[in-house]
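In the part that follows, the structures are each spelled out as structure tokens.
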Structure I
Amino acid sequence: MHTTEIEIRTQSRHVTDLTGEIEGFLRDAGAEDGLATVWVPHATAGLIVMELGSSSETDLEELLGRLLPRDDRYAHAHGSRGHGADHLLPLLAGPSLTVPVLGGRLTLGTWQSICLLDLNDDNPRRRVRLSFLAG
């Protein structure tokens, strides 16, 4: 298995595209056929597959604002206002994704990107583990 850890600086972006970094990792690993796994070892971030650049990010922000309001309703109350919602995010966007790799390429659909979803403005530095298991 090939594996590496990268650091992502979210700079208060809630959606960060990781697809290019993952593709570069696969090239460096000499990947052919197998499985790519992405893992986020954080309690307040998750991974999603979505279309970018078509206002989907805006729609996602609006949806998450309704599902996880940034207010003082949460028992988990340290950090910035609404931080308790950050700890519920992984219930909607899990900490790992596995994507088949064929011929060294992720088998994503035409408009799909792998993204880090992170609403926690208290921590703009995230670690992401990339792994490739040859088939």
Structure II
Amino acid sequence: MRIFKNKWFTRFVRKEDIRDAKLCEAVEDAEQGNIDADYGGGVIKQRIARPNEGKSGGYRAIILFRQRDKAFFVYGFSKSDRENIDEAEEHEFKELARRTFAFSDNELEHLLKTGAYQEVTGYDEKTNL
């Protein structure tokens, strides 16, 4: 399983001080079938706890997710800022998932080199996969 975060999400986690280990936990939960919301089309929502707090009042992450393959963190928000994504956003994320999962390995490597995405580190070490 490879995990990525787009440029927007990278800024979001930096601002909110969310560590890669928390992102790995969210993906690990999804891998085990513990998905907070499945919008279909490879789009899920996972809760991420605030530092030293629980998940209920924490953050929400929209992830383009394909089990045992790849996860792309593309959008995040605080539960206190908004309740959920709307129907139009859901549709846009599904279209983004369709295009993102169609990337070849070369295209993905190019996106990593240009900074459009960053790879999240620590998943394999954390989960012993």
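Each reported figure results from applying straightforward, stated rules to the coordinates on display, with no laboratory input. Note that the structure is a prediction, hence the values are computed from the model and not measured. Cβ atoms are built from the backbone, for glycine too; each structure is taken alone.
Here percent of Cα pairs over 16 Å apart is compared for structures I, II. The highest value is that of I.
For which of I, II does distance in nm of label points 7 Å out along Cα→Cβ at positions 68 and 108, calculated from the coordinates, equal 1.6? Provide the component values of the computation, followed by the final result.
On the way: I: 2.1; II: 1.6.
For distance in nm of label points 7 Å out along Cα→Cβ at positions 68 and 108, the value 1.6 is produced by structure II.
Source structure of the calculated read-out (relative contact order in percent (Cα under 8 Å, 6 or more apart), 53) within I, II: I.
Using the calculated result 0.50 for FRET efficiency 1/(1 + (r/R0)^6) of positions 20 and 84 (r between Cβ atoms, R0 = 25 Å, to 0.05), pick out the matching structure from I, II. The correct label is II. To which of I, II does the computed value -5500 (helix-only ellipticity at 222 nm (-39500 (n - 2.57) for each DSSP H run of 4 or more, over all residues; to 500)) belong? So the calculation was done on I.
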